[in-house]
Each structure stands twice: as structure tokens, then as C-alpha cells.
1. Taking 0.40 as the value of FRET efficiency 1/(1 + (r/R0)^6) of positions 28 and 220 (r between Cβ atoms, R0 = 35 Å, to 0.05) derived from one of the structures shown (I, II), identify that structure.
2. If Kirkwood radius over Cα pairs in Å is computed to be 19.4, which of I, II is the source?
3. For mean count of other Cβ atoms within 10 Å over residues 116-123, find whichever of I, II sits highest and give me its label.
4. Assuming 14.3 is Kirkwood radius over Cα pairs in Å, for residues 84-187 alone as calculated from a single structure, say which of I, II it is.
5. With relative contact order in percent (Cα under 8 Å, 6 or more apart) coming out at 28, pick the structure among I, II it was computed from.
6. Match the computed value 14.1 of mean count of other Cβ atoms within 10 Å over residues 20-27 to one of the structures I, II, and report its label.
Structure I
Amino acid sequence: MSSLPPNACRMRVRYIKDGRLAYLGHLEVMETVMRSIRRAHLPFEVSNGFAHRMRIQFSQALPVGAASRGEYYDLLLAEPLDVQEALGLLRESTPASIAPQEARLLPRRVPALEAWVGLSCWSVDVVAPGVDAATFDQKLEDVRERGAIEYMRGQKPKRIELARTLVSCKAKDTDQGTRLLLQTRSTERGSLRPAILVNAVCGCTPLRVCRDAQWHEEPDDTLVDPMQITLGANPERSE
């Protein structure tokens, strides 16, 4: 039986990550957000056990150095709040470069955020000698034909299968170089980072990476905005 108060609910917040704070690691972002919630004096729930932790869930980690227009966290509250008032308090207590943009209240039992939101849309700027949109597309097809990207992450070899993780990639020429519009999917075996793809295709590091949006994919391929969640009959629940 749940030990939560009967009025407990979940508040989902969409926030940005930009500027110098784009170079914060995921754990640092989590700590900053939780400090901001405490400064806002919101009535958050804490976990049971010896170490009482804030009951909060985050969407999938953003690569260090990447900006975002749509990151999410779910905060479990002891009681419902006026969501606009809570959003205002959070904005006042949070650094502008990771400021919350919108919030809404949800039932306390919802699908686990990190697993539920699995499709990412990216804009990536690439500047490399001799690489324009047409050249990138050609090189990308060569990488697709290999079926996977193998790389080192620290001391560990990694392999990313492209058939599931790379949904789409469109390249276009700009005044500064080449802009990629990517869609990637996270799977149980990992996710494709834009910088890994760019390095595999043209051997360079992207000039800029931004996650423009995140979505949930239904079995029929319908995309669901995380702020517009509607619960089915038997979704996987999380508290």
C-alpha cells in the first residue's frame, strides 16, 4: 500500500538548457534543479528509508555541451498547487539558462519519464572543410550501409545499431556550414548521440548541438508531447 498522502500528485516541468550551463553534466543539472525547488519552497515528497531523497524523475540525460529547448522532470508533490504560481516560484529560484518554461499537474501514477520519452529531435551545426549537405548525405549512406557505429567511450568500446536509433537525418547548407535535422530513438541497448554520428560521418566535432524536442512514441508511431500525456488503460506506472 502506498504511503503517499491521498492528495499527492505529480507536476511535470519543461525546462531549457542553454548558454554556459549547457556544459553542466546531468548530475550537476539534477542537483541545481533540486536546489531551485527547495529555494522555491514547494511541498515536495521525499523517499522512505535512511536517505530521504526528493521524489523527482528526469528525462534522459543530455550530452554535455548540448543545449536544449525541451528537457523534463516530474516532481512528486504532497498536495496540488496552483501550477502557474508554482511555475513562477520556480522561475525566480532557477538560473535563467535552465529556466522552467511550462508546467502542469498530472496524476501521481504515470509512466516512468526516462523510459516513456524516447524520441529526440536535434538541430546540429557542422563546419568541416569540403563537407556540404550533399557530401554529408553521401557519407551518411556509407555509414548506414555498415549498420552500426563503433566507438570508444572512455576505456569501453561501444556499438550503436543505426536501424533503430537513427530515425531520420536531413542536411541543408547554411551560411556557416551544414545544419542537420536529426531524429534519434533511445532503445534498451543505448541511444545515438549527435556528436557520435557526426564524427563517424565526417570525422569532426559538431559546432553546436541542440535538442529541440522530445516525444513519446505510441505503438502506431503516433508522437505524444510529454506535456500532453493521456494515460491508457494499463500503462507502466511509476511513483
Structure II
Amino acid sequence: MSAPSRPDLRVLDNPAWAALTGAHHVFAQRVGDAARYHPDVTLFAALAAGPGPGAWGDLDALAAPGSTYALTGDFGDPPAGWEVLFRDRGVQFVDNGVVPAEDPEAVVLSAADVPEMIDLVERTKPGPFLPRTVELGTYLGIRRGGALVAMAGERLRPPGFTEISAVCTDPAHRGQGLAERLVRAVAAGIRARGETPFLHTAGTNTDAIRLYLRLGFEIRRHTTFAVVRSPAPTLEGGRR
């Protein structure tokens, strides 16, 4: 039997678009060259690779005026009328020798755990996490004294890959290797499906960058993260 082909790394240039038009199409809302996740799932949206001049208009048409979207990749600058609420450089990593390992203390988190998951995210700020984010993939957590103190899970799923996301640990339980254990455990589930783990972190998060390099991820590229707001309505009720 021939060896499986290596996934096409180019899909990671625009991972949200690749996921929304692939494995995560069930969560997608799309107009032309723009797509977004249902707003209860995640704020991520995407423009098609090499979109035409109407792509931002397509994104604007997806929801009510003044809607907010998170973008990642090389999407350029939004046109006049759009507001950039946040923009920063990030680092994209891809598995290059991570040793996956199931963890006997890790438990699968479900919709019943969402209030605790959101509370942990609000206290640790790994990135946005909404009521239905847990539906995107498997989320694992570690509890101490019954309380959720660390978690990690799966987010974007472009073809051949799954993103590890929401890696966070309660400040009182840091320094115990919980994040490393959970990343390895989530990676084990991804590898079991025959997919390749990848992930993102802020370019300024030097601790996370060191951790992921030590675990066997390699830096594939630097990328941009932004949160943008579509044009607000005019006083007459139309667009600007």
C-alpha cells in the first residue's frame, strides 16, 4: 500500500475559508466570495483566495450593518466604511514531529461544560470562545477539585489539517505542564483521524512560541489577525 499523500500546506494560507467551504460547511453562511461561521459558533469569517473587488461587499451582505468579524490570513485592508477594531501579527505553526499522547486525566468537554469553559477563557484570554464553539471539534479539559483548570480543543478544519485552539490554564495551576499534556492529547485525536495538527498564537506570546517549538511544531508563516466591523447604517436606514 502506498504511503498517504502529504496534505497541501497551501490551504493553511486561508484556513478559515478552507474550513468553511469544506469540513465545516454545516456551520457556514456564505455569499459569493465571503463566508462566516454562525455567530454563536465563532466570530471567524473569510474571503476567498484572490477575491475580486466585490468580496468585501459579499461579507457585508452576510449580516446586519455594523456586524463584527474575525479574519486571519492575507486579506488586505478593508474598504472605506469598515472599521478595524483590532489588528495584530500572529504566528502559524504546523506539526513537524509532535509526539502525541493520550492523557488519562483529560476529560472530553461538552455543551454542559460551556459555562465553565467560557469562564476559564475570560480569565485567561486565549482567544474568542462562544457558546457553540465546542461543536467545532473535540475539547479536552483537566479538573482539579471538580473545577475546570485547563483545556484545549479543535477549531478550524481545512482539508487534511485540524487547528488546536483555546489552549489555556488557570493562573493558579500554571507551571504543572497541563497545557503541554492537553496539546499532546488533542494532537493524538487529530493524528488518529489521519490529519495534521496546526495552531496559531500571537507573535508577542513568547512563552507559547517556546512551548510549541519544544513540542515539535515548526513555524510555517507569520499571519495577520484582525477584528473588523462592517459599515453601520445611515440615519435613513441604508448603508453609508
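The numbers here are math on the coordinates, done by the rules we state, and not lab data. In this text, all values refer to a predicted model and were calculated from it rather than measured experimentally. Cβ atoms are built from the backbone, for glycine too; each structure is taken alone.
1. Values: I: 0.40; II: 0.90.
This value belongs to structure I.
2. Values: I: 19.4; II: 18.6.
This figure was derived from I.
3. Numbers: I: 20.0; II: 15.8.
Largest one: structure I.
4. II
5. On the way: I: 24; II: 28.
The structure behind it is II.
6. Values: I: 14.1; II: 17.4.
It traces back to I.
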